Structure formats: C-alpha cells, structure tokens
1. If you work out distance in nm of label points 7 Å out along Cα→Cβ at positions 15 and 79 for I, II, which one comes out largest?
2. I have 0.4 for distance in nm of label points 7 Å out along Cα→Cβ at positions 23 and 103, calculated from one of the structures I, II. Which structure is it?
3. For Kirkwood radius over Cα pairs in Å, for residues 7-70 alone, which structure out of I, II has the highest calculated value?
4. As an exercise: helix-only ellipticity at 222 nm (-39500 (n - 2.57) for each DSSP H run of 4 or more, over all residues; to 500), calculated from one structure in I, II, equals -7500. Which structure is it?
5. Given a value of 1.0 for distance in nm of label points 7 Å out along Cα→Cβ at positions 31 and 111, point me to the structure among I, II it was derived from.
6. Out of I, II, which structure matches 2.2 when distance in nm of label points 7 Å out along Cα→Cβ at positions 47 and 63 is calculated?
7. Can you say which of I, II returns 16.2 when mean count of other Cβ atoms within 10 Å over residues 39-46 is computed?
8. Given structures I, II, which gives the highest value for relative contact order in percent (Cα under 8 Å, 6 or more apart)?
Structure I
C-alpha cells in the first residue's frame, strides 16, 4: 500500500504518465465530460470530495506551469480567492466556460468531484521539473 501522495490508482497513473504540456481537468459534479475523455469519478455525495481538496492533492505531485479556469468562477470572488490560495503558480488563464468545455477532449482525464459550486473546474497544464 502507498504511504503518501495520491492514493487513487487512476489519478496516480494519469499524473505519472503526463509529459510537458499535457493537461488534466478537475471538475465539479455537473461538468459534462465528453464520452471519449477518461472519466475518474470521485463524487460520493454533495461536496464530497470537495473540488479544492482534490486540486490541492493533485498539485502535491504534478508540476504545473499554467492553469485554465472559467472566467465565470471569478464572479464568486471568495471561492476564486480560495482556489488561488492553493495554486503554486500565478499563471492563470481565464476563458469562457464554453471554451473550457471545448478543451476537455484534449485532456488526459477529467476528475469529477462532488463539488456543487458553479464553475468550479480547472485544467492543469503540466510543466517540467528541470
């Protein structure tokens, strides 16, 4: 059994296989996931697990050079500030929510959380550690 880090075997495998420029999405419970995109469904109940806790956990193992967030999330200033507080980088690209959904087929996977906060979705773009 793993002692630390990402315990979910599907998430751990996707993160381990990511190269520079690859992307992964972490989304709320309502994000429509394209049929052709790998779905890692963690949703158990409303709010479980939370979007922010999953983002923080993935960021412990994934080197990220850029994040993409729906512009609409910034309208919930308190929640957006909480998200910014867990991000290790400041390069945040804001796009329309419809554009974020158009990017999903290009991601390695979409991790579905139990989050019920509207527009709580993020695409993480992998960086390099050297």
Structure II
C-alpha cells in the first residue's frame, strides 16, 4: 500500500524547543530553523532528502520520533484503506503545521507512524 512512498520526515516531540534547536543546530551542525504556525513555534530542517521536524509537546519515552511517509496526494484514500485493514487511526486527517495534511496511525506495537501530503496536493486521487 505504501510501496510508492518514501520516508520524508522524522518528527520529534520536544519538551524545550529552544534547547532542542540549540542542540541540533550548534552541537550537531544541522540546518534547523525555528518557524511559526497556527499552533505556535516549531522547528524544521532538511538533512539530505529527509526532513527533521521538532514540535513542542509533552511525550513519554516511545512516543517519539514519528516516521512520516511522504505522499503526493490521496491522503483520504490512504486513510480509508488503512481503516479498512483494521489499522488504528490515532489522529485522523488534519492540518499539519505547514498547512499540508497529516494522518497518524499505530503499528501493532503502538509505534506511531504518519502520512503527510503537501497543501497543494489533492486529498483524493
């Protein structure tokens, strides 16, 4: 079902955004920047073909990071197909911080996975 997708992002829930940005920028030397959205500040940076995303949110060990599969559209079709296969949808299709759409779901061990599509992509294919 996801064979045509690629891992496009890894999302980290962080308790202190400024501390995390300092670590990833200054300690690791990664090109991470702080951005603002409708939900408040968050961080993002591209490392090769992969995007790292940092969202301030309390999380217990094991809740993060979240692997995100990049879509070129059809997120509602994927949501329907996942639900039809008995996959637990944790967060239904909703707006991502950058205006795109995302969907969070759990694997059998409750590891969080996510689908993401850009704002300009069609919801159904």
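We did not get these values from a lab; they are worked out from the coordinates using the rules stated. Just so it is clear, the structure is predicted and the values come from calculations on it, not from any experiment. Cβ atoms are built from the backbone, for glycine too; each structure is taken alone.
1. Of structures I, II, the maximum of distance in nm of label points 7 Å out along Cα→Cβ at positions 15 and 79 occurs in II.
2. Comparing all candidates, it corresponds to I.
3. I
4. The read-out was computed on structure I.
5. The correct label is I.
6. Structure of origin is II.
7. On the way: I: 13.8; II: 16.2.
Computed on structure II.
8. I
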